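Visitor: What follows is a set of structures to go through.
Just so it is clear, none of the values below were taken in a lab; they were calculated from the coordinates. These numbers were taken from a predicted model, which means no experiment stands behind them. Cβ atoms are built from the backbone, for glycine too; each structure is taken alone.
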Structure P
Amino acid sequence: MPDMLILETEDRMEKAVEATTSEFSQIQTGRASLSLLDNVTVEYYGAKSTINQIATVTTPEARLVVIQPWDKSTIKDIEKAISQSDLGLNPNSDGVVIRIAIPELTTERRQELVKLVGKITEEGRISIRNIRRDANGSLKKMEKAKGISEDDRRAYEEDVQDLTNSYVGQIEELAKSKESELLEI
């Protein structure tokens, strides 16, 4: 039973790291990225769809994203969705493809984004710690129900702490990588 709890805890921590990674990928670094438009949705035949579901998205150059809609009638809708997103991008269309030039980040904007990375990192750490708290609480309940001994509980709590340290370390490595990417000129 406690072994299943450890596996479940590890799985939840892995998902927390994935969520943090996903949030980091949404931060614009001044370079074209395929994940930049992942959260932009377009009204397409009455349903909300992400851009990569209705078009081919490529990055032919470091500062250029090209969107080639499969249905040319959606070009205006895609342009509108990108313009209205909070990404600060200006799409240009020639009627066949949409080109988005990624602007150079100002030093001030880079500092704001570094602060955002710090905030996301802290949220990731908190998430991991909450998972640790839940696991330790479950272990204490098992001990009270005489499912495990006090020594076993402590050993499992050490395992949970090792997992916590490992996953918090992963989040911090991701944050360092993202910060250096942002501060690189």
Structure Q
Amino acid sequence: MYSIVTRRNTLFLANRINLQIVRLETTAAYVGALANLKKDLKTAMLAKDNIRKTTIRNLLSSIKNKEIDSKKKDFDEFMLSDLFSKLISQRKDSIAEFIKNDRKELVAKEEQEMDIIKEYLTALPISSPKEVENKVRQVLLRIKESEGDNTVQLKQIFGKLDCKNLAVEWKTSQATIKSAISKLYKEIF
């Protein structure tokens, strides 16, 4: 019996150490955003605001699922940004489907959830998609000027740019930069 108790305590301590290691590899903005979500969940529960409570619980659940599924252990505000953007696009798809099927009550609910998610997305200390597009446009125009009349392929552009360093410099995710490059490539070239 004694060894089982000791074993449980050891496992418990090992689990606590792992949790602390994961927290050390996250950014301060990520930890702050999670703390803000949990604080707002408590406030929504006390205020009996069901839509906000449900939306925040869904956000926390999505974040936890992303943490579990992710191979990497460094979580940052850019991962939250990508996740929140994905959830917003899911809400937009649902709204289009509900409008097509004439479900106005569900449209209103999805719009409220989308607005709540947008609040948390704008609260993150990252560059907005418009700012990223403007910076990408400038970079692509410089590449077009340097190449002259030569045709530039999209993969050549990705080869010339270091998206990882640009993401850190521009305070955005690599996925946002890559999608902006793909979007603006057709327009500029």
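Visitor: Matching task: 8, 26, 27, 22, 12, 5, 1, 0 is the computed value of P(r) over Cα pairs in 10 Å bins from 0, in percent. Pick the structure from P, Q. Write out the running numbers ahead of the final one.
Guide: Details: P: 9, 28, 23, 19, 13, 7, 1, 0; Q: 8, 26, 27, 22, 12, 5, 1, 0.
Label of the originating structure: Q.
Visitor: Looking just at relative contact order in percent (Cα under 8 Å, 6 or more apart), which of the labels P, Q belongs to the structure with the highest value? It would help to have the intermediate numbers written out before the result.
Guide: Details: P: 25; Q: 20.
When relative contact order in percent (Cα under 8 Å, 6 or more apart) is computed for each of P, Q, structure P gives the biggest number.
Visitor: Follow-up. Using helix-only ellipticity at 222 nm (-39500 (n - 2.57) for each DSSP H run of 4 or more, over all residues; to 500) as the calculated read-out, with -28000 as its value, let me know the right label among P, Q. Write out the running numbers ahead of the final one.
Guide: Values: P: -20500; Q: -28000.
Source structure for this number: Q.
Visitor: Distance in nm of label points 7 Å out along Cα→Cβ at positions 45 and 165 computed as 4.7: which structure among P, Q?
Guide: Numbers: P: 5.4; Q: 4.7.
Structure Q accounts for this read-out.
Visitor: Related question: 2.7 is what came out when distance in nm of label points 7 Å out along Cα→Cβ at positions 69 and 133 was calculated for one structure; which of P, Q is it? Display every interim value, and only then the final one.
Guide: Numbers: P: 4.7; Q: 2.7.
Structure of origin is Q.
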